[in-house]
1. Thinking of P, Q, R, which structure, once helix-only ellipticity at 222 nm (-39500 (n - 2.57) for each DSSP H run of 4 or more, over all residues; to 500) is computed, gives back -21000?
2. Taking mean count of other Cβ atoms within 10 Å over residues 142-149 for each of P, Q, R, which is largest?
Structure P
Amino acid sequence: MRSYRLGLVVIGIVNGIILLLTQTNTIYGGDAGDLVSAIVTRGIPHPPGYPIYTLFGILLNESIKIFSPAWRVSFLSSIPLLISLFFLYDLFCQLTKRWFFSLITVVCFAFLYPVWLYAIVPEVFSLNTLFLVVLLWSSFKFDLLKQPKYLLLCSYVFGLALTHHHIILFIAPVVFLIFWNNRKIIRKKTALWAGILFLLGLLPYTYVFISASHNPGINWLGDSNLTNFIALVSRTIYGSFQAGKFITNLPITRLINLAALGIFVYQDFRFIGIIFIITGFLFGKKVFPSRFKYIGIGLVSYLFFLFYASFPIANSFMLATFERFIQPIYLLLMFVLLSGFIGLSQALERMLKRMIRPENRKFILALTSLVFIIYPVALLRMNYPKLSVLKNDKTAESIGEDILTSLPAGSLLILTQDTPIFNTQYMYYSELTRWKNIKIIHGSKLLIPAYSNQVKVQYPDITLPGSADESSPFISRFVSDNKDKFIIFGWEPLQTNQGLWVPWGLLFRYYPEEKLSDDLQKSVVTENNRLWTTYQNPEKGSLSIYHNLFLDESLRIYSEAHKQYAVWAGKNKLYEIARDHAEKAYELNNEDTDPLLILIQVDVFEKKCDDAKALLVKLRTQDPNNSTSDFFEAMNYKECYHDDEKAKEYEDRYRESEHKEETPLKQL
């Protein structure tokens, strides 16, 4: 017991201090902005609503009065992980009677990159890990001790967990099988109470009805009715039983997900960790006799989830989305890692007993055990520089601030896409008095009746289109009905029947005119020049040290805005501006070859033939399959070198490659 208590103290002190030192004072990418905004406004975050998380977050935000709302809500990540470590350590000690290796394994779990990352930023995954650990702890304790209280606790926690994140369902087969195998000792009265406690665990969902009745700024439920509630819980807006409508059903995508998991495991555990895991699978049945099968079932269940989820891993944002969901499988791998530690130590003990005199064995065995400490220390050393830089990093927040500072008073802003919406609404609601003359609309939700009702209450001076008009899209009518009241901005050019959308820093500004006058065009250039001098340089923050995946999205966002302005400038024959912003776009995101195409056109129009030729070589080197290079090569030879014969040769090549990519009608 003294050794066991020592392990608890070590976990509390070491992990508690490290989490406190690295906990972020700002929001991170992904859903963090939406979650904290919902807490600040006492609202309802995106589906499935996360009521238990939101309730705890409100309590933390209003009871702690120092630092930012993001820092206060981040305690809802760090505290659950710390509690999870205590439960996990206790479970490992109960199952193996090896306190030292249980301690080492738990510390390793805390120092794994995604586990540590989502324990220091405001996100929902650490609380989900706590629920998962408590479910495993109570199930295994019931299996060990046969005491009804563990069944009752497990039932209640399962209900609570379902008010947080539906991913908890993957562990249901493991929990069910453990209790099914012990069904003969479960009394009917105990089973009845277990059912009642499960239903009581679902009570936090009543919060969404209470919150919606006050029409908070962030309200993904809409009006308080059963239809909206079912839509929220079942995540209808994303497509039920899938992460989002971006999910594909291609078998290759599903296989890529499993391959990506393998890459993540290797990068997070490293080679030595993989060796321990392989050894753990070999020794698993010996270390966890009769119970290792439950871990195997959990692993298979979660692998099926990842296979079914089918995230299209096409960019850093989607890779980061995938990364958030690997914590549960890492938790199950801790059982395997512990088996590896114990199995290897036992093998070493047997070998040393044959090689060393009895009087030296105790010292040598103790020294051998200490060697295993190297692994968690190595994980700490590897991941601390990557994560400590996030503590005061404002990369994500500055996106929201740069968007809001782009707007004059009396503006109406229509936002789409998660990153700009969530980051902007956090800055908006955390400093509401600063932005009181600006109105933010969630463009992706405008067609949802429940959201329209919310807009009517929140912004009564905004006009919402009446009855349907098939000849004019809803967004077009919305813009037309409000253009005389507000200066309208959008995250992207929206479909409108009249007017222009002109680049305005990170945004687009709507002009009712069909063509800008010379004076208006000059004012657009002047304002863009001013805005770009005030914006953050995303490469100067934490991304200058390490590219945490969600923050990589900020590089794409600023690159895309530079690119759109370059296109507009090029079309208006402002070639120097087009060149400057295309170069900046490529510098921020050199995986995107579109800025090179802009630069090639600018060089052609300015008769810089050799420069255009060099850029075409660069384009072909970077993207050999880009047939557009032949089109621009033809343009260069025709407009710049005045070589019609060579131009026709490349034009024919372009047409031929385009024809090959077309799908024959009979195949369709």
Structure Q
Amino acid sequence: MKSQGAKLKKCLGVAVMFAAASGYAPLLGGEPGQPGSEQAVSGGREKLRTERYEIDVRFEPEKGFLHAKAAVTLRASQFVEAIEFELNPRLQILEVTDSQGRKLDFTRSGRIGSPKLLVRLIEPCGAEQGTTLTFVYEGALPVLAMDYITKDGILLRDESRWYPAVDISAFAHHRITVVLPNQWMVFAPGDGGVQALSKPEAHSYSTWKPVSSRALVAIPRTGASVLPGCVDNCDPNISVSVRTPNFGNASALASTGRSVFEALRELIGKPQVGWFAIVEGFPGQSGIIGYSAPGTMLISEDVVKWHNYPDYAPEFLPHEVVHQWFPIEVTIAREEDGWLAESVAEYLAWRYLQEKDPAAARTMVARAMRDAPVLSADRPLALGLHLFREGNEVAYPVLYQRGMLVWRTLETVIGRERVDASLREYYKQFAGRSASMADFQRICEEISGRDLDWFFHFYINGTQLPEISVQRTTASAPNELAGEILVKNAPAEFQARVEMRLETASGPVSHSVATRGETTPFTVTVPGAVQRVVVDPNLRILRWTEPARRYRPQKTLLKKAAEAESSGNLAEAKAALTSALAEDPENLTWNGQQIRFALAQVEYRSGRTNTAAARFREALELSSLSPMETDFYRAWAHVYLARMAKRRGETAFAKRQARAGLALKAPALETPVLWPGEGRERTAGQELRRLAQ
């Protein structure tokens, strides 16, 4: 599982912030255009169960090369004459032998990039009969964002197909023996924990129970530090391995990791992991990137560097830790069940923040309620991990934001206590196995005593969202408020508890109504005249809200402005941005800072520097829903104001602006961006340092 996000990208002149943990690779497939994009087919896991792996692998990191010998023990559920495996097509198979040492014929797939290969047995394998096949292979794998063998580190996910597999997420025992050059540390699922290899030698990792992954991580010992997360009676024992410049944040990472484990253990149940290593990886890559394997979390340098920075993707680390339960302990039956892997991780990350950082939790929900209805309008959650093949721009608002909101909505349908009980039972029943959406729905229905077909069909398979409003009716007493809760664009079976905040001269009054169908009447006693009724003030139900309604036309106008500015039609770009501001005069969408900044850029490129300066100053005063996005626009506003001052010969003012921008000391200062009309990519930090001289 990977997450890659929180990179502020410049796209057609409009900056777009992707939040943390915004994209995971499919568990049962590969990335588009990469080996492994085909699904497992008959002849594979339907007929065979993987019981054990014995893998010996020797790496040559400088060459990106591996030499491996892998023995796979399988048990047939029916008569089998040939077995279909998957192995990365970049790896050359030297031979395949059976348990008696006899060489077997094998055929690679004729499809370009396919990892599939067919091995023919000399003697058929009967039902409930076991067989062991041994592969000897070697090769250099291409360096990808999520799989690499380099002098600076190694990451081989199951999705890379670095070992022969019938089912890459199969629960199986294994022993993995790794040989690396001097002074490397290796992390793999097993009982070995963290190992520093002081000389070229083999070190073995053996599992004490079946696990769902054979992923492997290694980093050079040189320049790295290992910090125990705790000393006595830790469960799990947490260690952190980071590069020396980031050592100061290692203890904070360990502390956060331990806190998340404790909270989730209380909520879901004890995970079957004795040690947990947080490792700095992804050398040379910027932004927030993470990968979780049994007992190991690999995170990018920026995650380590900015871990203590306020509001720097606070949901990222808890999201990744949740994966030790889902989908590492409970794997998903199909890619379509991805809601049970990624959305639940985002939901439980929000639950953790709600206790530890309520402001960050509220921001997380507010952004999702603004963005998800608009950005996920035509993609159902039922697509699951298939969404990643369309990129983060699709996967994040659907699988993460919308998915998290669906879990929150489920709380209003059956109650949080029953949601928690369902999660605990789901984990209890399926730990060490795969499970599906139908399995989780069955458990929810058993615990709640409710038929939830309408909920899962509407929110998981569909893309429509309800509209919920209140209509006042005539009250029978002066101290009562009477009305009806109206639910539109929802199935007739729709039932949820809708909260309301009644604002009166004597103060607010909270009330909730269990709705049923399209119209639900209610009366409530109030201390005085009700001046305003706010429906669902805590944004607990996934629905159309006013910020989402206003964002929908804004998004179209922002895209139009970006395209016009990119083509040099600055007048059209200005008109579109002005209309975008008019769509939301109260700035309920929190997009005012971005739009005013974009308007300032258009004015700047048009030569109207006085107007541009006024707009940039407005951008300095405003905020966005994302703190990092706020810092980004403020930093670049300082850049432009300093540039204009320098051109006017106001050197002292230019330096003050540049130093004010540098004083932000924010991650956004290091975000590379290519603005329209400029010749190269650069960061705000680079420009501010140059202007401050």
Structure R
Amino acid sequence: MNASGQRQGAGAAVLVLAALAVAAPCASQGADWLREHYDKQEAMVPMRDGARLFTAIYIPRGPGGPWPILLQRTPYSVAPYGAGAFPDHLGPSARFAREGFIFAYQDVRGRMMSEGQFRDMTPALARPGDPPDAAARGLQGVDESTDAYDTVAWLVRSVPGNSGRVGLWGTSYPGFYAAAALIDAHPALKAVSPQGPIMDWFAGDDFHRNGAFWLPHAFGYLAQFGRPRPEPTPRLPAALETGRADGYGFYLDLGSLANADRAWFKGEVPFWNQLADHGDYDGFWRARDLRPHLRDVRPAVLDVGGWFDAENLFGTLEAWRALARQSPDTERHLAMGPWSHGGWHLGAGDRLGAVRFGSATAEFFQERIEFPFFMHHLKDAPDALPRAWAFQTGANRWCALPDWPPPGVRRVSWFFQARARRGPRPEARAGSDAYPSDPARPVPYYQDIAAGMAKDYMTADQRFAGRRPDVLSYASPPLASDLTVAGPLLADLWVSTTGTDSDWVVKVIDAYPDDASAGPEDEEQPPLAGCQQLVRGEAFRGKYRAGLDRPEPFVPGRPTEVRFRLNDIFHTFRRGHRLMVQVQSSWFPLMDRNPQVFTDIYHAQDRDFRAAEERLYRGPGRSSRLVLPVLP
């Protein structure tokens, strides 16, 4: 069926809500209000191996208890330190502090004021029933699951006025610690919300996408976070100042990745060198994959993520899949909104860049999803949460779904065709489209000047890229009816290169008609007329087409199939819009440059980089396509 034949029928298993008006959550309470209503304690909580972890505890004053405990474990500091020092807010959102909870914040092992040795993405201990490749060496028999268990046990035993129920939440790295707490959880841990959690740092979170290195994100993170801490300290290390606002120019001038340690890190950031020494998906990365350990989970789970989370969208979706596959009896819920990383708590969530979502989506999440989840499991409040709350971009509405992906989606192939078209069936004649790829002049990922990874790049207009000769663009005719895509996408490409390695970037784009606008009475936002809005983009390092642990070279000029999954979307391409795809072989400096020579890229020298011609094939036997999960 062609694009004009796709419709969203009334029988789809979704409950659709138009943009709902919700009451804004209470403003940040402020340190003075919290000091008046809460008492603070600081404790060094003992772990089973003798290490003690610094924990700040805030207990409500006056009647109303006993109170459940909300815990967050973080590597980013539980400041402010000192019994009389209070933060500006407590809890996931302001509603919690006014409702009455005990809040506990903990510096994880080896960070800030806690004792012990810090390990990035601490490998999980092997447990009975784990698959063989999930085994890892712990540190003296402890991991983040045991530290969470021991912390919960101490809190319910030692903190006055607690009800014996504990909830745990965290975003990003704290989301990893929240997810790790699900493994062999303490019986008192009743509800956990991993939000934008890290699952796998090589396959798709933070530092890599299908083996391609996410350069500015890793560089900026490790420059501050990767330095060792010789003793407990209340201060984070100073950030690295490059003195350059133009990330494209800075990283191009840096040259090969082999120059980074000598020029900037000076041997003081061990994790950078560990990244370089483990360039393939080996035991180092496999030990840090949390997914195999999410089995037989007892606490209820609220898994949270943003469709435009440039850091850990993969982690959110993979946590959901792992729980569905390995822990089917767990009470679990998914919340997916139109957010960048952490956007469910950072602002109203009504827009990202020039794209508007028609409502305060972050407030909806906080009031209608997050708060009821914890209230139900920690205070026995009524619960009416569906299995999944997902925001449908393009249509701009929340949908209550019985699962994710929603039942009833069907796989529809869109084939690349000549004359820069895409259609529902392969061409009758074989053909191909070629483009140059030069590491000395890589395709920029963003049209504006940015020092690192721009917050809104995942919704940015792609017209600037489509005008380059090293980017292929394919588009459908204007859609005769709405087309709703719900779930993961598959890129199935037939390609060749004149080199022995190359990257392929596939960008799925919503191309607006020429009369589109940013929104009613919105003079501050640029017009969306003709905008080519990025909906999903993923990169794949070609040498890993047989597996992330099995790199192999290309034979120059030989057509080769490259297949990879793109992270899920829930997006409606509206009538009159066009579905567009761009294909390119660099995305700089978002990801590092491929020398286009089969080699160890982390130790390649500047002289190893070569220009190449890439070719994408169409027609019988080599029909490049994009496979879409279409909601009827």
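1. Answer for the origin of the read-out: P.
2. R
Each value in this text was obtained by applying a stated rule to the coordinates, not by laboratory testing. Values in this document were obtained by computation on a predicted structure and should not be read as measured data. Cβ atoms are built from the backbone, for glycine too; each structure is taken alone.
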